[in-house]
1. Quick check: 20, 50, 25, 5, 0 is what I get for P(r) over Cα pairs in 20 Å bins from 0, in percent, calculated from one of I, II, III. Which structure matches?
2. Comparing structures I, II, III by distance in nm of label points 7 Å out along Cα→Cβ at positions 420 and 444, which one has the largest value?
3. If you rank structures I, II, III by mean count of other Cβ atoms within 10 Å over residues 28-35, which sits at the top with the largest value?
4. Comparing distance in nm of label points 7 Å out along Cα→Cβ at positions 284 and 356 across I, II, III, which structure shows the greatest value?
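Rule-based calculations on the coordinates, nothing more; no lab input. Since we're looking at a predicted model, the values are computed, not measured. Cβ atoms are built from the backbone, for glycine too; each structure is taken alone.
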Structure I
Amino acid sequence: MIEYRLDKYRPYVDGEKLQVAFLFQAGTVWPSWESVYDAFVNDERFDVRLILLTQTTVETSHNKGAEDYLRNIGLNYELAEDINFDEYIPHAVFVQFPYDAAFHAPDMLSIRFRNRGTRVIYIPYGIEISDTPMARKDHFNSRVIENSWRIYVSGEGIKAEYDKFCRNRDAVRVTGSPKFDCVRNKEKYHLPECIRKEAGNRKIIIWKLHFPKVNIIDGVRCMITPYLKEYKLFTEQLSNYKEYFFIVLPHPKMIGKMVASDIQGDDQLVEESFELMRLLNDNENVYIDTTPDYRYSLYNASAIIMDRSGLMLEAAMLNVPLLLMENSDYKEAYTHPVDEIMNTVNKGTTCSDMCAFLDGLSRNNGYSNTDTNDVFNNWFPLSDGLSGKRIRDDVFASIRCEHNKSVPQIVVYGTGEISSYYFKEQNWSDTSRFEIIGISDSDSSKWGRDYYGHKVIPPEEIYNLPFDYVVIMTEAHFYEIQENLIYQYFLDDRKILRLDEFVTIILDNIT
């Protein structure tokens with residue numbers, strides 16, 4: 001049975017503090033929250049609770065050391081299992097990861113919070129870097145994304161990607177990334193004393209490693225990260241660069257658990273990854289940083305070698321030589337803003353390219369970050385260190401001014417005889433049971449014409465309207481229209497109704 005409903009969020013009452021919960025799972029993504037959490041917890045308008053989720057489903061790599069991380073940074077927290085979420089219903093809840101099924105136990109699913117009346121807020125823990133079909137699903141159509149009341153993104157160029165591919169595009173707001181706040185305050189993040197002593201006077205090279213990732217693209221298995229054999233060869237060369245101290249930042253899955261979708265059945269990649277980590281550990285001038293917080297190492301780099309990563313833009317902001325490693329047989333498509341920035345940095349595919357990069361550093365080859373800075377500031381002007389405060393202020397202003405809708409807002413799709421019947425005979429032109437905010441039709445000859453007081457719009461303009469449901473008025477062509485609205489115009493399938501379904505909502509007063 002399909003459930004039809006309008007969101008009934010916990011309303012704001014004048015004079016009360018807004019209750020906000022941060023559901024913490026991993027220190028690795030705390031940089032996406034730190035300035036936001038600080039902004040909320042230091043504002044008397046909010047009652048803030050930091051809640052640790054100890055239960056997960058299949059993704060466990062990120063969760064290791066989560067509780068120790070909170071203790072080490074001195075934050076007070078509560079355990080999720082000690083809280084009755086049927087009784088504690090905050091105005092808003094921040095969620096760290098966008099994937100419900102793999103990361104969240106049943107009680108912590110985003111739709112459960114939404115159905116209880118809590119607004120779900122998501123801040124991308126990385127940057128939406130990849131522009132492959134699989135990445136679009138991950139970035140724009142995961143369940144947390146679809147259930148979010150707000151999604152705070154880093155720039156207008158990234159928002160344009162949400163506008164094209166995200167069914168919940170109305171939730172997106174551009175505030176800049178809180179991760180950029182961290183870079184603008186990088187002097188706070190000192191290199192740990194144990195690493196500093198081991199490094200001595202040597203320059204620090206950061207090597208950021210993604211786990212070996214395989215995607216199926218057009219039916220073909222594609223290795224989208226660099227070949228591990230090149231990394232193995234480079235590891236064998238590190239002892240030749242005694243003047244440098246290498247801090248390796250492995251993706252948590254490089255030292256934890258890779259799931260089947262990561263490697264598409266190639267279990268050999270898992271063993272090769274672990275072998276690479278063993279080889280790295282044998283080098284005197286290598287330190288493998290497995291602590292959850294990468295900033296204390298990354299922000300103290302003299303140069304950076306990395307492959308695809310959510311840290312790409314932070315690395316580009318640091319004004320140090322940067323080498324981006326790619327797969328020699330596959331050119332990954334990046335979202336447009338990221339692609340423009342990465343086109344200003346050094347790129348390589350092989351061990352030889354990595355060695356040449358280091359040799360250039362040794363010869364003090366001139367390095368300028370001017371082009372990178374210019375392109376970055378063009379695409380991400382809100383990298384001023386104030387993103388956390390902007391998010392806080394938007395949450396407060398939006399909830400305070402929000403009014404739950406008493407009737408559904410409807411887009412009517414189709415202007416034929418059936419529509420005319422409902423407008424004339426069933427008084428759809430003047431009803432208090434719902435509000436018609438748009439009329440659409442696939443017939444281009446009707447676009448711009450008046451239809452019972454509404455201008456007929458093309459289907460691609462529907463997503464600009466704040467609708468609750470699109471009601472398809474034809475029975476014969478319902479499935480073709482539904483398919484186009486979902487897959488061509490990226491509308492939420494849960495909001496596309498048959499005429500008989502919508503009439504049932506009205507007659508049975510389900511909403």
Structure II
Amino acid sequence: MPIDPILKRIAAANWTDVPEATVCSQLIMPVLMSLGYGQHTMHKVIEQQTYELEDPTIEKGSRRVRLDYQPRVYQEGLWVMEAKGTDAAVSTRTLGQVRDYAIHPEVRAALMVTVDRAGFQVFDPWDEHWSTPLVGVAPGEVAARIEELRAVLGADRVPDFVRRRHLDHLRRALSASLEFGVLSEVEDEFRDVIDGARKTIDAKRTEIYRASREEAEARHERVLANSGAWGVAQRHNSAWADSQISTLDLAKAVLKQDERQRPTQMMQVRRAIEAVFESQCPDGAPLYRPLWWLQVVILAGCVELRGEPGCEPYAEDMARQAIRDALLGFPDDELAAASWRFQRVFIPAIARILACAPLEDLSAGLKSRMSAEDKIRWQVDPARLLMLGVTTAAIRKLGEIDPWDVEELDRETAVAQGELARLSDPQVEWIGPVWDPWLKSWEHVDHLQMCALSVLARSASADDLLQDDEIRTTIIGAADSAHEVVSRVGIPVAERLGLR
């Protein structure tokens with residue numbers, strides 16, 4: 001595992017007789033960040049905070065307490081730290097004062113930490129042997145023994161450590177009784193504690209979900225503004241259908257640009273896909289080999305861009321062609337038609353194969369290396385891994401096909417068709433789209449056509465592009481389809497055009 005560069009610098013430094021200010025800025029704060037705390041996280045560190053306490057502290061008899069560091073785990077203060085330089089030592093009196101702060105009713109820290117020439121020392125202020133450190137790590141050993149500190153003070157591990165310590169205190173307290181009735185009282189108290197904690201945890205998780213959604217939306221908007229059509233094309237070059245609202249990403253990205261740049265932006269879609277395949281294809285081979293979902297995004301985006309300043313005549317021409325391609329199966333491009341025939345077979349086949357992989361184990365392994373917060377923020381589950389795996393495999397396979405011509409694509413389609421025919425329904429739970437187990441509908445339903453009709457069903461703005469007899473016949477056929485998922489999107493278009 002690569003060494004953290006910050007820890008590497010800490011290990012290389014000489015920490016002998018270093019003043020407090022330097023220790024705070026160059027040792028303590030980097031260590032706190034390594035333990036998972038900091039402004040960039042949800043575990044903030046309150047520094048040099050002075051409190052006006054209602055009750056005086058035991059040792060100093062003062063109503064004012066200044067705490068050097070109070071790291072927070074999701075706003076909960078579980079420990080406090082007193083810092084000195086390595087040119088000094090925390091005296092017995094000072095250690096007593098820190099303990100007074102820690103156990104004060106208005107602070108109630110579960111652990112206290114001191115930093116001086118002895119290094120980082122962790123104490124349990126509630127223990128009978130409170131002045132004996134549970135963990136001690138010398139300044140020069142911090143980098144090598146960071147895991148020992150992380151096991152006790154890490155933002156994702158200190159709650160467990162504290163819980164175990166306090167359960168031990170509770171066990172001893174319960175053992176100091178001869179009345180079994182005490183246990184029943186504790187059970188009731190524990191239920192109250194757990195119920196309260198459950199509500200707090202639920203509130204925090206809800207807040208993280210909300211913040212995560214807002215961050216994702218803001219990040220998405222930044223991508224649309226900064227990466228433009230290039231980023232949209234690469235994002236939606238997928239083997240899977242995305243949400244309806246995502247089909248407007250291309251239009252949003254283009255409209256965020258200056259009017260003079262909008263035609264260039266629309267032309268960037270092709271170049272972005274070619275960039276994906278530059279490292280996948282043999283030298284000199286055609287590089288434009290998009291996956292089917294991008295065609296839907298292009299259609300929806302260009303329909304939305306029609307008539308917008310700076311977008312014509314490009315949006316009109318691209319929308320007209322995209323409608324023909326999606327509804328009629330690329331009647332003007334034999335290579336694109338052959339590529340779609342291949343994808344209709346290869347994607348269901350590879351989805352069946354990858355769905356049998358140990359995705360649960362892979363997901364669990366990835367989650368084991370994530371914090372509780374990241375598990376909420378990021379979708380790392382078997383379904384997500386399946387989607388990524390199928391798209392990656394489809395891109396890789398398309399890049400390998402050589403020569404890129406109709407004959408070779410049809411040959412690959414036949415091979416994939418034979419493989420699909422040999423694949424029986426796997427004896428595992430299907431984790432893809434609920435309504436389409438094992439993508440069986442792909443044999444009978446043209447998903448490119450279906451999704452294109454779904455886009456057209458939402459708006460009448462492209463109705464003037466649907467006047468071609470062949471297109472109208474296709475719409476009527478979709479409306480009359482025996483497959484409910486197709487007729488549901490075909491009927492609104494047909495009725496709006498007066499075809500039913």
Structure III
Amino acid sequence: MLAVAAVVVIVLAATFAFVYRSTGAQLQAQIDRSVRASAIQMRDEIFERGGRSAAAVLAGAQRFASTQPYRDSAVLLFALIPGVGAASNHPELFGGTGADSHESGSQQGAENARDRHLLAPHTGYSTTYGADTGELRLFEVAVEVDGQTAYAGAGETLAAVSHAQEIVRHSFELAGLVGVALALLAAYLTATRVTAPIRSSAEVAARIDAGELSPRINLPAGTSHELELLADALNRMLDRLATAFAAQREFVADASHELRTPLTVLRGQLDVLSGGDQQDGSLSAAELERVRHLMEAETARLTRLVDDLLVLAQSDRTDFLHPTQVALDELVTELWDGLSLIAERNFEIGTLERVTIRADPDRLAQALRNLARNAITHTQAPRGLVRVDVARRGPGTVRITVSDDGPGIPPELRLRVFERFFRTDKARSREAGGAGLGLAIVQAITEAHHGSVRVIDSASGGATFALDLPVG
């Protein structure tokens with residue numbers, strides 16, 4: 001509002017200055033033309049006749065001037081002959097008789113003294129001051145009379161200019177006050193309408209800050225396109241936040257559940273070690289070995305779970321990857337050779353193109369190892385198939401596929417298998433020690449490399465996971 005008011009004031013001030021000066025200049029130009037024409041007319045009527053003495057010319061000038069008596073709205077006519085005298089239709093200005101009845105002799109004498117400068121000729125235009133007339137605009141022209149220089153002149157008061165400019169000033173003062181008031185009112189109404197959606201959005205943001213995730217920004221009809229775009233972007237962001245918070249709560253609940261199971265087992269075995277179930281408080285060697293084996297297994301399970309959770313927590317960090325040039329054929333060959341030593345399966349390397357990409361070799365190996373372990377878990381020893389292929393898919397993408405001949409994944413579950421703590425067979429996965437985080441880690445690592453992973457149809461009848469990674 002203040003900005004609008006300031007702009008209006010500046011515009012009005014600039015317009016006022018232009019109109020004020022333009023009005024004065026135009027009126028003064030009219031006055032200049034009028035006094036010049038009157039002065040030339042007086043010269044033609046009186047001085048151009050020639051052949052007369054200076055005194056006779058001055059007397060004729062007085063008679064001509066008397067035919068056009070001076071009034072506030074009339075032109076002042078005068079003739080000056082240095083050393084002889086002056087003639088005018090306003091004799092008082094030039095020290096003549098005819099003083100105003102309301103003025104005393106001393107007052108008239110003082111005015112004559114102030115107007116004495118009018119007796120000095122000034123050829124051309126000049127602006128001066130008269131005691132009875134105020135500011136005067138004069139024009140004087142010289143002519144030779146009886147061997148000496150005489151001057152015919154005319155003048156007009158500038159009171160009309162001042163009066164017109166005063167009217168302009170008062171008009172602009174009134175118009176300015178009205179204009180500023182209307183501008184402030186219009187700015188207030190406009191600002192209220194424009195900021196209403198913003199205030200509504202701020203209220204929604206305050207409710208969300210207080211813990212509510214359900215409010216959304218609903219703008220009234222007629223809202224500007226820019227604010228609609230902003231509201232849509234904020235609503236989409238809130239939807240993502242709500243989804244993220246829900247996923248976080250589910251993740252915490254699942255993690256708590258997964259941690260509770262091994263902790264419960266460990267607590268029970270500690271009770272056994274304390275002799276709480278034995279009358280004499282002693283345990284046999286076989287019982288101690290069983291307890292030790294269970295505690296080691298649960299400890300290993302907790303360690304894997306914590307490590308997996310740490311990887312997922314770090315996947316959003318900028319330093320999650322340490323990329324370098326990786327030859328995929330060498331990485332896959334070494335990885336499959338190492339896996340063949342820890343599990344009795346049919347580890348097979350199919351298509352293996354020589355492709356070099358920029359990636360983090362440790363994270364990429366971790367993702368492939370998780371896929372291989374998933375295939376090992378769902379295949380039978382000793383001839384269960386665990387196969388890897390590396391092949392280009394166009395000039396900018398390479399695909400790594402890990403396949404098995406296990407039971408496969410139903411189409412309706414192919415998107416959910418990458419969710420955290422999701423298991424297609426919960427009992428079997430828990431028995432095998434899995435927490436349902438392996439495939440989630442694969443997805444996090446792949447997306448960190450700006451790639452994608454999905455389950456595709458398998459020629460072997462089992463599950464096939466495809467990692468598409470950018471080349472370059």
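1. Among I, II, III, the structure yielding 20, 50, 25, 5, 0 for P(r) over Cα pairs in 20 Å bins from 0, in percent is I.
2. I
3. Structure I comes out on top.
4. Once distance in nm of label points 7 Å out along Cα→Cβ at positions 284 and 356 is tallied for I, II, III, the winner is III.
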